[in-house]
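Next up: some structures, all given as structure tokens.
A short reminder: the numbers here are calculations on the coordinates, not readings from a lab. The structure displayed is predicted, hence computed values, not measured ones.
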Structure 1
């Protein structure tokens, strides 16, 4: 899981145009699986994550099994599709749901030949 989150961080930092979507104050969410929980903080100024057992303190959560979490973090499936088919349990506001879906989808690996153009 850490490798997927690290890759997400790499793409988030590389795609600086996405930073304008985020507030100045860190937006914190948690991805909880049967194995572990990861707390991720995003803001205009950075991306941080840590493995934690304090998921109960976080208001925005994605609860799922590890295999689905990997697919989500790799950008193979959208958050809304997972919610539609009850593959995840989402706790938090709809606004944060849309923000998370946007960030996770836009930070995925692009297909070969579809690499982002940097200006």
Structure 2
């Protein structure tokens, strides 16, 4: 992971986050775990940089809650639990509905852990 996320504008960074989170979701649902893990690592690194950028980044993450890609909605909702919990929980609950997928299972587990107090978004 050599990418220097700090050099990107927030808009560019959110674009990369959208791309990586969508890829992660598709690969996870296809059970291609090794490739999904690489996308996970990138998305996690991007999310950490977005967290440092504050309100502007948070606003852009909220817009991803309506993205057509389930993986992107999952990542955005998981991130948004720390600053927009009601909206984020709504999206996770939608993703958790049948038909079940790996993204849906992740959404179910994240929502249950958050509601139970064992998942605390940074």
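I have 7.4 for mean projected area of the Cα convex hull in nm², calculated from one of the structures 1, 2. Which structure is it?
Working: 1: 7.4; 2: 7.0.
Label of the originating structure: 1.
If Rg and Dmax of the Cα atoms in Å, for residues 15-78 alone is calculated from each of 1, 2, which structure is the one that comes out at 12.4, 34?
Working: 1: 12.4, 34; 2: 11.2, 35.
Computing Rg and Dmax of the Cα atoms in Å, for residues 15-78 alone on every structure in 1, 2 gives 12.4, 34 only for 1.
From which structure (1, 2) was relative contact order in percent (Cα under 8 Å, 6 or more apart) calculated, if the value obtained is 24? Present the calculation step by step, with values, prior to reporting the outcome.
On the way: 1: 24; 2: 21.
Comparing all candidates, it corresponds to 1.
Starting from the value -23000: which structure in 1, 2 was helix-only ellipticity at 222 nm (-39500 (n - 2.57) for each DSSP H run of 4 or more, over all residues; to 500) calculated from? The partial results should precede the final answer.
On the way: 1: -10000; 2: -23000.
Derived from the structure labelled 2.
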